Structure 1
Amino acid sequence: LNGGITEIDFASTREEYYPSPGSLPEVKLSDINHDLLRRDFTVNAMAISLANLLDPRGNSFSNLVLDPYGGKEDLKAKKIEVIHSKSFIDDPTRMLRACRYAIRIGGLIGKRTEELLQKALQDGAIDYVSYQRIDRELYKALDDPCAKEILSLMTNHSLLSRIGYFDPCSEPISQTALEWVIGESNLLEERYERLFALFAKIGSQQETEARLKKAGISKKRIKKIIDMSYELPCKF
């Protein structure tokens, strides 16, 4: 392992069904093929049998990998691709993860996947997701060593403008603004507060307040975020 893996999850193979767009899935036990089909992207839809790994019988490691959706090739090409065309409709939080994973592998979002992302965004798919689920993805992005690059990619794909209720054409987010959000602090809560202070500044303060309240943020913290927005310059 050489220190490269810090966490391993053990789970049974499952398949899932989304009763409505953006809802949490209904899950049941299944086989490995159905389990890989429910994955977010091709690059994390690969598997290897431990039995075959321990007894490879002369096969190379590459030949032992079960890769039904071309994840190895996409990983080699450093691109993020969804497995099926309804992926962002079933789970719109995948839009945010697509940006985070693309930066993680030092690559980009594939053309087909980018088109599906924009179509789902235009159709309002992300509006069906709870604020709490969106915030969990934002926290993961803000906590990443490449947080600024991830937020920049989210900005380029109009995700932050949709989450923050502002027009990306009239009020684009500059790199200077993103640098301010990340700041010199590694405190995750502070980065979150700065991000929403920025949304309140360039978008609608009332909508930002209402959104934070619906996400379960305390009145005291909301006031702190809004007060922070007043201190920001008109233009970054």
Structure 2
Amino acid sequence: MPLLLFDIDGTLIDSGRIGSRAIAAVFEAEYGIGNAIEDFFFDGKTDIEIFRELMTRHGLLPATEVEIRREIEQITERYLEHLRETAKRPEGGSIHPGVLEILEEVQERTWEGGKRPIIVGLLTGNIEAGARIKLQRFDLADYFPFGAFGSDAEARAELVPIAVERAQAYCRQEFPPEEIFVVGDSVRDIECARKNGVVSIAVATGSTPRDLLAAEDPDHLFDDLSDTERFFEIVGGRRSDPIRGS
């Protein structure tokens, strides 16, 4: 049974930059730093990694790891407050092409209906509460019963085994590496799949240009996920099948 692990920002949705705006608001309100995220590269980083890098950039990083973690916890609390408020505004953001069709098809797939079931979860740098806020804004949260989040590990590559373990507990079955698919829009999504020996599906709907994604040689590459027929051909087969994207 295939296991699909989806990134959120740039892959499932365009969040309307509510996450980055909330982070900017925190650093302005708590530290008096305007434009704290100017020219900052977010793609594929976990929230905790982002907070740490911004603290370093602005000379805010405490001396010890214990103090750093305490400060990050406080930033996280403020971030979620700002994110909840920002998410209430109706303007901005959208679900990317093909995403809803894929998720609805997955829900309908059963052996009884003649289609191989597929399991979906999240693999995202968002802390879990932040991920749910973003997805609930587009009524997508209920499609994902489990996941691995930026609150579980700071390094993205460490999230794959966490997500797989939770999938196995949820389904009470194991997933071979060739049937685990990491779907994401950044170079780090491709790298974390490769480091864990699972299949990468890159999609150029985020801020990383298609040619940069292609240069990382993902197992499959899409401009967007609107070609759902090809998508299901890939995830219904094995990595060795002659359906590799170009």
Structure 3
Amino acid sequence: MVAGKLIIMSFLRALLFLVFQAITVIPFALGCFLLLPFPFKWRYRFTVGWPHLLMWGAQYILGIKWEIKGRENIPDTPVVFLSKHQSAYETLLFPWFSPKPACFIYKKELNYIPFFGWALASLRNIPINRSDRKGAMQQVLSIGSQRIRAGHSPVLFPEGTRIPVGQKGRYQSGGARLAVHAGAPVIPVAHNAGEVWPRNSFLKKPGRVTFSFGPPISSEGLTHDQLNRKVEEWIEGEMRVLSPHRYNDKT
């Protein structure tokens, strides 16, 4: 009986948050569109208010709080963030928390989604054609390097998809390739968002998410494979600190 009530309440909170998300995206996307004639920094500062607002909504509607570990490791210069990927929640942090404007890789078809896609296209992200794998990598290197030179910090998820907490996907080297190509340092990021925002689950759990930012890893003198291994070692080691109960029986 009690468990049933908890599930119902969890469902209602998740539904309320979904409505909150849908309602709030429209004015921010329209505002972003209307700010197109103005300097990019105006448009960016306005638009990143939306993910910040969603994190506020997640705290007060879903009971999900957050904390930062390693804030001092983030320089006030462009970097490449390579992050663990467990849920949609972590994507909300980078746009407003990064000292430099964050940019994401996304499939260009998203540009055609009303409101959301329009805003996405105007914020100097990195659109790619995923059907052309070789061409997509060249787009990441070319456009990503342009973004870094312009003062932006790309955010990539080396595992490529959301991985359940306690598990590890294959670390792809695209982010490391970009860092080496652009001569930019990497900030590895570990977190435990999957504990409260499970992959492919409509229901969310109240709790606290810790985002841990590691020391900058220089790409100078490293191959992309060497850099990728360093990133993987730091992230997976830190995951055992953030979610030790998930790794008790694992080496």
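When distance in nm of label points 7 Å out along Cα→Cβ at positions 33 and 97 is computed for each of 1, 2, 3, the one that comes out at 3.1 is 3.
If you rank structures 1, 2, 3 by mean count of other Cβ atoms within 10 Å over residues 9-16, which sits at the top with the largest value? Present the calculation step by step, with values, prior to reporting the outcome.
Values: 1: 10.4; 2: 22.8; 3: 13.8.
By mean count of other Cβ atoms within 10 Å over residues 9-16, the leading structure of 1, 2, 3 is 2.
Coordinate-derived values only; no laboratory data. Note that the structure is a prediction, hence the values are computed from the model and not measured. Cβ atoms are built from the backbone, for glycine too; each structure is taken alone.
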